[in-house]
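Visitor: Several structures are given next for inspection.
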Structure I
Amino acid sequence: MQLSTSWKSASLPHIITAVKSRMRQVAWRRLGPFGLSPQQYQLIMAVAEKDGRCHGDLATCTWMDKPTASRILRTLQDRGLVLAEPDPNHRRRILFSLGPQAIALLKDLHGFRQYMREGMEQGLDAGERSQLRTLLGSVMDNLDRMEAELSESAPEQTK
């Protein structure tokens, strides 16, 4: 697989931003008939993978900040796609499970997941897929390290 000349000279942050943007565009078009945004889809699938997750866990596993996850979970609750119940073991924690409408959607949503995975990996052999995952994992590790460094130096910056 070869990149066009403009991609070969583009910075890694630019390429990753472009890939994320295009991925979201495709996801919006495919999820539109279900009335879901890509982030709503992510949260529904995270709840489907492990019923009874709390808000913080859902935010973390979907790479969302907590306010965004809260807003989207509220929308999903209003639509009856996600149900919220108090955690019997923790008075202040709310646990989320799928509502009946979301359960009915799961087959189609699994089809969407398969479509995205197969479509994005088309033309890559098993070795290339593995190498790409390894490389992107290294980029993510670097970003995590950078974030940790910024968090450590944040108190110094406010002085």
Structure II
Amino acid sequence: MHIASEEQKPDFTYNFSLCNNHFRPLTRKVLLSNGLSEEYFDQMMALLICLNENGSLILKELVIETGLPYPTLSNLIDRGEAIGVIERIKSTEDGRARKIQLTPFGENQIMPRIFKAREEADQVLTSNLSTSEKDDFIKLILKITNSLKSKSSLDIT
């Protein structure tokens, strides 16, 4: 029920959702314009960027870093292997575990395209922000992400 006289609190959930609804089509368009197929959209792109930034990780670490559930990540890893951008390697620390990492093709051919597309999308996303606002925005997004990561890592362990 909407009461006009009540002071409205900021609705972070709605605004994040709204932002995401507008950002996803932009990301898809930019990825396509950089020669990347549907295979690289959304979660796969997040997984590849995570592996690029963190190096090889075990599945549990990927769950914490990406916020994606085990079954989703397992499926993405299988798809990534099928298209030649991800590989599983035996962990040197734990022989039972498998680390997931980018293949040379993923690292040298796909990641430069993703970075170019990400830069173009970021430009549109922040075009109305000053340098100071961009810095503040990044700091706040990182704080929110770290808060969510710490909450999800407590749920996992």
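Throughout, read-outs are computed from the coordinates displayed, never taken from laboratory work. Everything quoted here is computed from the prediction, not taken from an experiment. Cβ atoms are built from the backbone, for glycine too; each structure is taken alone.
Visitor: Work out relative contact order in percent (Cα under 8 Å, 6 or more apart) for each of structures I, II, then name the structure with the largest result. Working shown, then result.
Guide: On the way: I: 17; II: 24.
Checked I, II; max of relative contact order in percent (Cα under 8 Å, 6 or more apart) sits with II.
Visitor: Another question, if that's okay. helix-only ellipticity at 222 nm (-39500 (n - 2.57) for each DSSP H run of 4 or more, over all residues; to 500) was computed and gave -23000; which structure, I, II, did it come from?
Guide: Working: I: -23000; II: -20500.
This figure was derived from I.
Visitor: For structures I, II, which has the highest computed value of mean count of other Cβ atoms within 10 Å over residues 26-33? The partial results should precede the final answer.
Guide: Details: I: 13.5; II: 16.6.
When mean count of other Cβ atoms within 10 Å over residues 26-33 is computed for each of I, II, structure II gives the biggest number.
Visitor: If distance in nm of label points 7 Å out along Cα→Cβ at positions 34 and 66 is calculated from each of I, II, which structure is the one that comes out at 1.8? Intermediate values should be presented prior to the final figure.
Guide: Working: I: 2.8; II: 1.8.
Corresponding structure: II.
Visitor: As an exercise: Kirkwood radius over Cα pairs in Å, for residues 90-145 alone, calculated from one structure in I, II, equals 14.4. Which structure is it?
Guide: Details: I: 14.8; II: 14.4.
That value comes from structure II.
Visitor: Quick one: mean count of other Cβ atoms within 10 Å over residues 114-121 came out at 12.2 when computed from one of I, II, so which one is it?
Guide: On the way: I: 12.2; II: 16.9.
Working through the options, I get structure I.
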